[in-house]
Structure 1
Amino acid sequence: MAPETPVLLTRDPRGIVTATLNRPERSNAYNAALLHSLITALTALRDDPEVRALVLRGAGRHFAAGADIHWLSEVAGYPPDRAFEASLATTRAMQLLNEFPRPTLAVIQGACFGGGAGLACCVDVALATPQAVFGLTEVRVGVSPTPISTHMIHAMGLRHARRYALTGERFGPEEALRIGLVHEVVDADAIEDRLSEILEAVLLSAPGAVAVTKTSMLGAAGLTLDPREMAMLAHEGWMQRASAEGQEGLAAFREKRRPGWYPE
């Protein structure tokens, strides 16, 4: 059997690239292989002058369920340098998507949790179906969403990001629309047509002007990350994941029980 391809890339004749997260059996939760594949793709595509836009999708029923719990459990046993590199990979993937020099779009269906919501925060246009479900759920398993924290505040504002990152509540697409996590909620049978309309608008926009505009806006808002800031975010995430709470949270999730910090 052929090995799994964690991110599938296709390109149409107009230069529209579609990147499909391809772990449907795990609800497209990311692990090291998916992050590496996404980082490699984004790094190559950002310097390709023929690329006009990037569309991010999830294979199967769900968009992206965040970090793979089995992978997080494995990472918890890594030595410090390797654990830090794993955390940095998440931060790097999000940074590359956020600062990608072409328009980026996401089509969101099903689960969009944790780092999956982080991906939604990093694109320029996010479309969701009425069946989408969102959540910033890291704290429920004793870890912290630091690799996506700046992007959450960018997309939703501090007020909404604080609420959902601290409570871990799930919410639907209309709430995601209200707080700015997605731009439009479109029926599943109409979302491809709406995507095509937006891509047509993108193709009418000069690619050089688009790149300058995007870089200027992110820079003016302080939403680009330098290596020091990325290392800090990765370090915070790694330290919390390696903590006693992180260990207990992951164990409770695997064992389908309430964590020890819940007052019985």
Structure 2
Amino acid sequence: MAERSAPVGVMDSGVGGLSVLAEIQRLLPNETLLYVADCGHVPYGEKSPDYIRERLRRIAGFFHEQGAKAMVLACNTATVAAVADLRELYPLWPLVGMEPAVKPAAAATRSGVVGVLATTGTLQSAKFAALLDRFANDVQVITQPCPGLVERIETGDLFSPALRQLLSSYVQPLLAAGCDTLILGCTHYPFLRPLLAEMVPADVAIIDTGAAVARQLQRLLGAHGLLADGPAGDTRFWTSADPQSLRKILPLLWHKSDSVQSFPL
């Protein structure tokens, strides 16, 4: 049985999961957090499911070695490819995955047209198809794969003219089709909210699932008697790329942290 003071492991293919990490810290300030950015293998969106499953097995094994009491897959593509596999491997371990916010978007839309910005891997998955089948029968869902966005955010590019042009090329067709609700189907994309706010009318709802993931983690930890009493320890980071690159981008997307180490696998 894990201790309540044990840490929670959070992973993403890169820095996008920091948007989820922030929601977890906001809701559960007593929890000590570990974060693995698999930046040496980003983006996951164009990788095969087998490749992603292998990466996730390594990261899950690492979190186990660190004594993590739960694991959050703060990555839609990783969840699609690997969460079922991990639940078989670790049936007693609280695992939280992500999925695009189709259900709340279908409930929120007034025009009946919902747009989805996501990676190719997420949009092509059976899990996403099942979400549409379950929750989107009464609305039109227009999907837009967004190659290149993750790579730009990974470098800390949130405002450049090139990024603006790329994002606009993905968003404008959705608006032209009458979308009044946009789903951010990748954890990297919430960092583009300020730019999106300049591109879309104020009455277009922009929905992501970071807060819902934090609430699900809270529910699972509570059900297992594992909610921490606090105080939380320092958040620690690992990356499968150059640690200096992550140290450079953390002040932009999170806040300053010197505790960035090389991911050992």
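Observations, loosely collected:
- When helix-only ellipticity at 222 nm (-39500 (n - 2.57) for each DSSP H run of 4 or more, over all residues; to 500) is computed for each of 1, 2, the one that comes out at -15500 is 1.
- The greatest value of FRET efficiency 1/(1 + (r/R0)^6) of positions 73 and 129 (r between Cβ atoms, R0 = 30 Å, to 0.05) among structures 1, 2 is that of 2.
- Which entry (1, 2) yields the derived value 2.9 for distance in nm of label points 7 Å out along Cα→Cβ at positions 153 and 177: 1
- Of structures 1, 2, the largest value of relative contact order in percent (Cα under 8 Å, 6 or more apart) belongs to 2.
Bear in mind these aren't lab numbers, they're just calculated from the coordinates by the rules spelled out. Here the structure is a predicted model, which is why all the values come from computation and not from measurement. Cβ atoms are built from the backbone, for glycine too; each structure is taken alone.
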